[in-house]
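Listed next: structures, encoded as structure tokens.
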Structure 1
Amino acid sequence: MGSIIWLTVKLAGVTTLILLVLATPLGWWLARGKAWWKEAVGALVSLPIVLPPTVLGFYLLIALGPNSPLMAPLQAMGIRTLAFTFEGLVIGSVIYSLPFAVQPIRNAFQALGQENLDSAATLGASPLDAFLRIALPLAAPGYFVAAILSFAHTVGEFGVVLMIGGAIPGKTEVLSVEIYKLVEALEWREAHMLAALLVGFGFVVVLALLLLERRIARRAAADD
């Protein structure tokens, strides 16, 4: 059981780190960009929210399978498929949880006052310096929300990981899939223990988000 918990935490941690990196430029562009087609990109990013997880998992299974043209460059290096591997789980988790990282960061960047960035520019700061020294610190609450949501969403995902990873012990067997297997085997006590663990984890996550939201609101009121 310890290996299943460790694998779940490892998957959620790796996925969250990758998402925070990817969501930074994407969230900035969606928040501050002027392209007319950016909302179409935003809709594409948010698509996993409304798609059934099994649908997303099915297409990922095809995309990462041995007959996919996307796998051709990797097959030259001896990697035939990423389906039913930990790496495949990470790819699926990143895509599935992408909106839960991008949206909070996008909202945080949208809430930035243009005056702060303009002031940095008048003082000779380059756009990169203004982003690193002004935008990122001010958007920190959005990053905290994105990290919490991404981690929790990855821990709780089921359909995608089952479709693309199966339940290979030590490689792709995570908590949500283990609960499903225990119920199938009529091992109700063990299933209840794991389910209760995830319920407790979910409560802590929601409580943390509510407390963070209250702190942000207080800080905004104090600034006004």
Structure 2
Amino acid sequence: MLQLRIDIVNKKQYEESDVYKEIKILIPRDFQELQKDFQYLDLNYNNLSIQDTHIIDCEFIDKEDPEFSSELSSEINNLIDKASDSGYTTPLQDIIKFYGVVRNFENEDKRKLLAILESNRTNINTLKNAIIYSQNIDCFELIEVDDKEELARYLVHNGEIDYDDLMDYADMERLGKDYARDKNMKETQQGFLSQNCDFKYNYIQEEEDEFE
């Protein structure tokens, strides 16, 4: 199960003074414990507004997939920092909403989410943007290959490339050369000649009167 550890502050205190209250909270968390946590921050958990809190740092924890949780934590923290540099704070409500969307993602959607966050860094400037993308995860398709050559092979093997299109991209001269070499073909003025069976070395003597 995906967990979320957040480092949260009272936004007003954080913005107005160098002295502010800060607490780390592990989500999911018991409701009564959350009430106590926010009392410590001088906030009422039952009556929070988006102007009351700011997330300084977050960590996603997935013991079954530590690579995913590490990469997701990095992406979201970079996003929090980017928003902060632009004058926007990240409230509790946004991180909880995002967590609620991604917490039950299967492996395919986890990889897809990381790809979306990486490829859309110029478009995703706040966590609100990330929430919208994560809610529309089914609008994206991810082909999990390592490079463009492997992508091409995947497309060919899965029938995604039309025959004529493949011919335009293929190195046909190299293909013909390699095939002729492998099949021991000889290039002649009439075409490429290959031998496909063994000779029979017995000479057949014809009857002399056959040609008389």
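Assign the value 70, 17, 13, calculated as semi-axes √(5λ) of the Cα gyration tensor in Å, to the correct structure from 1, 2. Checking each candidate, the match is 2. If distance in nm of label points 7 Å out along Cα→Cβ at positions 4 and 180 is computed to be 6.4, which of 1, 2 is the source? The read-out was computed on structure 2.
Among candidates 1, 2, the computation of relative contact order in percent (Cα under 8 Å, 6 or more apart) that gave 29 used structure 1. Kindly point out which one of 1, 2 the value 2.9 was derived from, the read-out being distance in nm of label points 7 Å out along Cα→Cβ at positions 92 and 196. Attributed to the structure labelled 1. Of structures 1, 2, which gives -14000 when helix-only ellipticity at 222 nm (-39500 (n - 2.57) for each DSSP H run of 4 or more, over all residues; to 500) is computed from the coordinates? Computed on structure 2.
Only the coordinates and a few stated rules stand behind these numbers; no lab work does. Quantities reported herein were computed from a predicted structural model and do not represent experimental measurements. Cβ atoms are built from the backbone, for glycine too; each structure is taken alone.
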